[in-house]
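Q: For reference, the structures are reproduced in the following blocks.
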Structure 1
């Protein structure tokens, strides 16, 4: 897409925001390696100087993009969890949010899974993916403790596997309905974990 004359509304948006919006769209849809800096600059409708005034490198832009994805996910999930008083419903709310995401136009799987497969081990991008996964695992472990599981760590790991597996299936098989089967599996796990705890 060639941007020759940004609209008035686009001109009012700071260059950094436009670059991040372009990165979010293109990186998520096509991958962090496929999309180069020139394409992002063109898509954002800014100058090369504007890019380097805001980001030291493409890696820094990717890092900022991933931080934004992390923040967006944590806000959505935290709000869904907080909307319920019942611990069991808090767990199910996470998977309900995931089901909604699967049905969004342009759903392309987990941004962190995609980025980590393209990035070298041990770098900033790998660290971003690790931090995100740690947050998800901790969230599930904490929720498992709230439902009264005898082994919150184990239930947290099981819930995380279902969460990851559902996302991969929805992406690879183009099957948003996997969310229904996943929610059923989560209910079975919760029943088993809380029964053992009694």
Structure 2
């Protein structure tokens, strides 16, 4: 009969993902060896290979988890607002919350994909995340009344990326306020062009 503690113990998969999330984000997916992840997770090596099959698949799952957390944070944040303009600018505010967190190390997707190979699982996860952000900007720009939502979305995406890079490289959480202001200027200009 399982005790209460055993029944609530995270699965090997959950422990591997938690260890990967911490180590990969802090030190990088290519720097951290699989043995460190296994040791931190407290599982046997066979558990990793039975669950994920390879380190690349574990990295892919780690990035999918990061994508899900980011999407949930942004979606929750922008739901606070009533107007399309506020929702679009809220994306940058949600990003700013991330910048202010202790341990912020930049974009997990940028870091992971820096050494990815064309078409591998790391690139696929990074591409999926970037496509989601771009689609979100496109939808919000369209709702706000931009004449060319796809073009505005591309511009906003560049500002979003630049804000993340600046926050990480310059150790400056205020980059989000600057990104938001630039996005507001672009958005307002795009809407005025329409009217």
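Q: 15.1 is what came out when mean count of other Cβ atoms within 10 Å over residues 111-118 was calculated for one structure; which of 1, 2 is it? List each step's numbers first, then the result.
A: Working: 1: 18.2; 2: 15.1.
Label of the originating structure: 2.
Q: Comparing 1, 2, where is mean count of other Cβ atoms within 10 Å over residues 119-126 highest?
A: Numbers: 1: 13.2; 2: 18.0.
If we compare mean count of other Cβ atoms within 10 Å over residues 119-126 over 1, 2, the biggest value is for 2.
Throughout, read-outs are computed from the coordinates displayed, never taken from laboratory work. Note that this is a predicted model, so its numbers are computed, not measured. Cβ atoms are built from the backbone, for glycine too; each structure is taken alone.
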